[in-house]
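Please find the structures below.
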Structure I
Amino acid sequence: MKFIAATAFLAASVSAFTAVGPRGRHQQLVQSNNVNAGAFAPAIMPSNSALFMAAKQVVHGGGDLVDLMCKTDVEKEAAIAKATVELQATERQLCDVELIMNGGFSPITGFMDEATYDSVVDNMALPDGTIFGLPVVFDTNDESLQPGTTILLKQGDLPIATVELTDKYTPNKVKECKQCYGTSELEHPGTLMVATERGKFYMGGKVTGLNLPVRDFPCKTPAEVRAELPDDKDVVAFQCRNPVHRAHYELFTRALDDPLVGEGGIVLVHPTCGPTQADDIPGTVRYKTYEVLKEETANPRVLWEYLPYSMHMAGPREAIQHMIIRKNFGCTHFIIGRDMAGSKSSITGEDYYGAYDAQDTAKANAEKLGVQPVPSLDLVYTEEEGYVTVDEAKEKALHIQKLSGTKFRQMLRGGDEIPEWFAFKSVVQVLRENI
């Protein structure tokens, strides 16, 4: 089946984001004293755990930041010695196991067992009530893998982690997709992934980290990012999976002026560089565009880091997942654009989610999450005053400039001059050289 991207790799116009209604001042962050039992309880931190709390934000679930990495070669050798089966991890599994090992998925410490999986699918929460957006599972088609086995996950010749398998179950994938993606139609990219990429069985298991995956772009751990963040300032996360253009840059830099953000706040631009939709720009190319833009703008209030996360295009559920991950990376606020992580039917082209579904879900769960959604300005470019809000453009009768994603790609391929109000020259150059 031919698959059409849920969202074009560039916005159809610079007014790709729409404002969220105003909310009250930043709320006191919520901590939960509950932890998950067994394989999914937060790991005990080493003596240098204070390093991980350099940021203002608490860890999701109220405990310490999970850190499952072996610290010595002796520990690694002992862990590997327990494994009786070696498996090559898929790209999506590598992303998931990395975020389990380094605490990005805190408070979980392993792939979800059946009870945890069911709880997240049915209730968008772990068994102890801690909110969690999407299940994190180890999938396989191997009939012979059984609970009690310890497997060694590898990336080529590099040992990444061991997983002590605790149970094996056959998921109700139709139910999973309806609950998590809102549909069981194969025209949805997330449903298609669950149906055709994931194995027949899911297995729960406690993870022990050996080595972080080797990537073409650096992905700092939550501990490393937290150590670089101020402990007295708000940190606003901006999620993207495509090259950043002028409208996006204006959007996340102006977010710092929002009354919900404290004085002196900073932005963490944190793109996902793992697997995504079939038609999206490859992660390595996206990374190059971010690096040249970081150098070109050199904004001291904007930090750039990269996230090894595989997109599900799950709309509201994925917005929650992104907020949890960024909370663990130290962010206090999160920008949610219009139809975040949204997708379209590959047959009809119709949207699976409403334009504000992700925003509404985030606002409704902000207190549980301990992360404040920040209104996403609806910006347009005008001939007279540059970027302004749609309302301001209408009020002043300004002339709005638009450039569709289709037209932009045609100009890119044809070598035509791209307006600087739409895209940064450095980003355009990278795209022309690599796609």
Structure II
Amino acid sequence: MSALQRFGRWLAGPIPVSVVLALLIGACFMLIAGVDPLSGYAAMLNGSFGSGPGLANTLQRAIPIIGIGIAIAIAFRAGVLNLGTEGQAGLGALAGGIVAIYVPGPAALILLLAIVTAIAVGAAWGLIAAVLQNLLGVPILLSTLLLNYPARYFSSWLIRFRLDEPTSDLVASAQIRPEVQLSMLVGRDSTLADTLRGTLGPTHPLTAVLTSVNWSLVVLVVILVAVVFMNRRTRYGFESGLSGQNAEFVRYGGVKPGPLVLRTMTLSGGIAGLFGLLLTVGAPNTRLIEGYFVQTNYAWTALLVTLLALYRPVGIVIAGLFFAAIMVGSDALGRELGLSPQIAAVIQALVIILLAFRVAWPRFRRRGRGAAGVAEAEPPLDEPPVEHSPLTAAHAPEPLGAGVTDPASATAAEPKESGR
């Protein structure tokens, strides 16, 4: 099959169709609100990618979404349903932020210590759920979801009653020293920034990105490359991917599921804690603010991104940019046309709902034909093949250790070949 044919089949698959349908339904909501859909989407596109400040804002919002999405994907790929990244990232941000604010010492050393602390605390909070499953049989799906609440309320209590800075109008801690913060890629007051503004202009995309996006972008790129390498080239990546496809096959292969779950939750929680901290200490943020991480809703947006990308790291980058662009573009839509920015949440929800329906519908049709006594054979020519999705119960596995797998398919058929 040629590359053009494969691309055409992908375009007819669940993800592109779901996105297009969600945008069409969003256009209907705009019409009901009295807004021209073409003008509305043009304003969203221009607000998110059409200007330098818009592009910088989109990238800045996409970084925590993509980072936490990668943390979720690591767990889901291994068949571990980690829904606790909100708590893991929140506590990582809290612990690392306390180190950054209150521990004295050289700025570079304090920042490194804050990062290590955030990773350790996020990993430890994830380990609680893994231990509960291994020792007591508590499903990780439930324990991680419920552990978000003590993490959320403990953080709020600590900031409000122990760390609150009386001189601030917000319920927030003291300020983080500027030298401890993750600075912009190019300092706004630096000579290079002045040169960029004078040569390219202050609103040029390159000038805006370099002077408005902090070094967490570089950290994200490093994590992304490391996770892709881990999935494709390491023993853990092979075992976790195989576990997501068929947990029983992994047991027969000599891999103990308990330690695998511990390693997976440690890695997933640690990455979530890291990006929670980067959101806190990355310029221009300067304080620990009560409820800030929860209000941003980044953890749950990252979950939607992970489902849309089918756990693929590169797909998470694309989906994360898409969702961040919708969020930034909806703000521009509200400013220019007076439409509520909540249209972004509507479109995001529609994408996932339609994706679930689009993936499940061919299976329901085949099941109905089978119940009617129709022999099941190849799908009709006008029906595109069902792609690998987190919402399907069975799918064709990818090359072992190379792609992503589906935690919902623990009973999928064993691969035809096995080997290291």
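Taking Kirkwood radius over Cα pairs in Å, for residues 99-346 alone for each of I, II, which is largest?
On the way: I: 19.2; II: 20.7.
By Kirkwood radius over Cα pairs in Å, for residues 99-346 alone, the leading structure of I, II is II.
Tell me which structure, out of I, II, gives -8500 once helix-only ellipticity at 222 nm (-39500 (n - 2.57) for each DSSP H run of 4 or more, over all residues; to 500) is calculated. Mind dumping the intermediate values first?
Working: I: -8500; II: -22500.
Clearly, the read-out refers to I.
Looking at structures I, II, which one was distance in nm of label points 7 Å out along Cα→Cβ at positions 75 and 283 calculated from, given that it came out as 3.3?
Derived from II, not from the others.
Work out the source of 0.40 here, i.e. which of I, II gives that when FRET efficiency 1/(1 + (r/R0)^6) of positions 163 and 259 (r between Cβ atoms, R0 = 35 Å, to 0.05) is computed. Don't skip to the end; give the middle numbers.
On the way: I: 0.15; II: 0.40.
Label of the source structure: II.
One of I, II was used to compute semi-axes √(5λ) of the Cα gyration tensor in Å, and the answer was 36, 24, 21. Which one was it?
I
Quick check: 31 is what I get for relative contact order in percent (Cα under 8 Å, 6 or more apart), calculated from one of I, II. Which structure matches?
Derived from the structure labelled II.
Bear in mind that the values in this text are calculations on the coordinates, not laboratory data. Note that the structure is predicted; figures quoted are calculated from it, not measured. Cβ atoms are built from the backbone, for glycine too; each structure is taken alone.
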